[in-house]
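Coordinate-derived values only; no laboratory data. The shown structure was predicted, so the numbers you read here are calculated from the model rather than taken from an experiment. Cβ atoms are built from the backbone, for glycine too; each structure is taken alone.
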Structure 1
Amino acid sequence: MSASLAPYTAVLFASYGGPDQPDDVLPFMRNATRGKGIPDERLVQVSEHYMLFGGKSPINERNAELMAAVQGELLRRGIDVPVVIGNRNWKPFFADTVASLVADGHTRVVALATSAYQSYSSCRQYCEDLVGASDGTPLAIDKVEPFWQAPEFAAATARCLVDGFRALSSRMGEGRVRVLFVTHSIPTSMNERSADGTPARRYDAQHRAVAEQVAQLAAEQLGVALTWEIAYCSRSGAPHIPWLEPDVNDRLEEIADDVDGVVAVPFGFISDHMEVVYDLDTEAARTARELGLEYERAATVGVDPGFVAMLVDRLLEQAEVARGERSARGLCRFAEGGCCQPAPRPSRPTSSRPAEAR
């Protein structure tokens, strides 16, 4: 029996978006921080991160590459449907993409968010935005469940870690190596409300489960025991609001006397977003250099064939649910209204660091 995406007639990638040129940066950041009362003066300061890369975020090109890979895998399985993108904070916005799909006659599509994990900002907010964009239109959008639990995701990340570890070892030879799994920090209040709110399924627990799998797979491939831990990047917000810690730069300073080299694994991101090229390739790399540590940033999973095949599997599983051929248990629970609740609003305006992977 051939694979089918019915009743869906298109795939919608739901992403954060990012600027394509210098003139886009400030408008993009206004979109990303809307409602937080942050003045343009502060936005201009943070915009300098983008200006280091010509005012252009890598997120849009990386998304285009992944979309092309997913469409190629769909075609390989005999499924020929459009694969389009809609963004939360930059063109094409969700509303624009929905309008285009409606104009082309689509009435039901499947959405895939470019984030692996469950929290308000990385999952539920995308659901809310998609519902808002399609409300009042004839288009129904079903979103695929976050895929952090997929063994294929861990396997692809492990391959990235193995390559990074070998690259570091080839430069430094013998020495003490620490693996830092790095992901995007979120407020601790959001963490407590992520997924169904149980400690074993919260955002931080999701990452620990993935890190454990990745470290085990990589150690088996390398034939060495790995010492690893989790660190965070891209913290934003008022100082009085607690976020998940430790920050990757702080942790590098703390372990500098105990290690000779570090492999940073950006396992919280599926491709090289600004958090990766600035927070890890620029800031963390500089910190390591100042501390005299050898430093290697492992690749993101990107268009790893196993990862891409898993994404297509998830799309097809969602189609089976829509056709009544598979139980919805374990898939996206947004419709039930009980998952990934937002954190309470802060009492003071937050800072302006946008988060592309969210």
Structure 2
Amino acid sequence: MSNRYDIAAYIWPSYTGDEPRSRIFWPEGYGEWQTVKAAGAKFSGHEWPRKPLWGYVNEADPYVMQMQIDCAADHGVNVFIYDWYWYDGRPFLEQCLDNGFLKAQNNGRMKFYLMWANHDAGMLWDKRNSGNGSTVVWRGATTEKDFDEICDRWINMYFVRDNYHKINGEPLLMIYDIANFISTFGSVEAAGRGVDRLREKCVKAGLPGIHMQLCQWQPSFARGRFNGAGVDPVELTPDAFDRLGFRSSTNYQFVHFVYIDRDYNEIASDARAAWDKFAALYPGRDYFPHVSVGWDTNPRYIDLVGGIVKNNTPENVKKALETAKEYVDSHTLSAPLITVNSWNEWTETSYLEPDDRYGYGYLEAIKDVFVGRG
């Protein structure tokens, strides 16, 4: 039985020391593995430390990524969504994609697309100073001039590739922080003109257009819930959604819209109800369901922080994946896409990569639901 669903797992491209600017956060030179390796339990019953079965590998190494691509594809993960950054007039943490994934000899087994992670960068990545939430290292909002340069980079380096993920032939691009995106241009109307320019550039490159995807945060019913990411959500009217060229939406993490400090089954049930509310915000546009594996950001902090998912076993995550499959099967969507957090968010304790606790359990859950054992 083959996989007829697009199971898209986010990749946090920090598990490499190849980016020189990353040394200000992780001075030991192998990226945020430094934080994972040093993490320990903060209370009795806390499920840390956890160790990656593959070791603290450099995910900007094409031979490492070749192994990971085969493992992902064999278990039904057939799309990687790369967090993509641009700070201080240049890209940040591109090596995992450029040097790892794109130089892996088997990358044709896997589609990929970009999520522009255009949030402000603060001290969160530096465990020594992660309690300082007020300091901004780099702003996520950029300039229109930079945006035009970014668009050319996206198209020339990524969109035109055969394995870039497309819907109806249009390359898919997710925008993470809509407030910073609009701030780059100054208004919704000006931002819409920026998207128009991106679309024109895509057409000039031989592509039919661009499929813009919004990263949804909190529908209005969820306001006041715990938001562990520190980014202020912005709700768009349907008219603004259309003017910005968005064709679809999905989510990045359960923590952005569901109270997280409880049993995973309760979280997944509330997330399922939220999908309908997200879909209703923009009638006639696609909402693609999202499943998160877990949440616990304590590896990034010296002191204990709240918001820890309980009982997120592979068996329970499998139930959430089955619910997402049922959603896709029962809705008319332009693609059978389900987003998953994530492939490797170790410091947020939401990953599919095998560990010393569950082994390949989460990957086996995806395989059971979307590929089968035949």
Structure (1, 2) behind the derived value 1.9 of distance in nm of label points 7 Å out along Cα→Cβ at positions 28 and 44 = 1
Match the computed value 28, 24, 22 of semi-axes √(5λ) of the Cα gyration tensor in Å to one of the structures 1, 2, and report its label.
-> 2
Match the computed value 20 of relative contact order in percent (Cα under 8 Å, 6 or more apart) to one of the structures 1, 2, and report its label.
-> 2
Identity of the structure behind 20.4 (criterion: mean count of other Cβ atoms within 10 Å over residues 188-195, calculated), options 1, 2 | 1
Source structure (of 1, 2) for helix-only ellipticity at 222 nm (-39500 (n - 2.57) for each DSSP H run of 4 or more, over all residues; to 500), computed value -9000 = 2
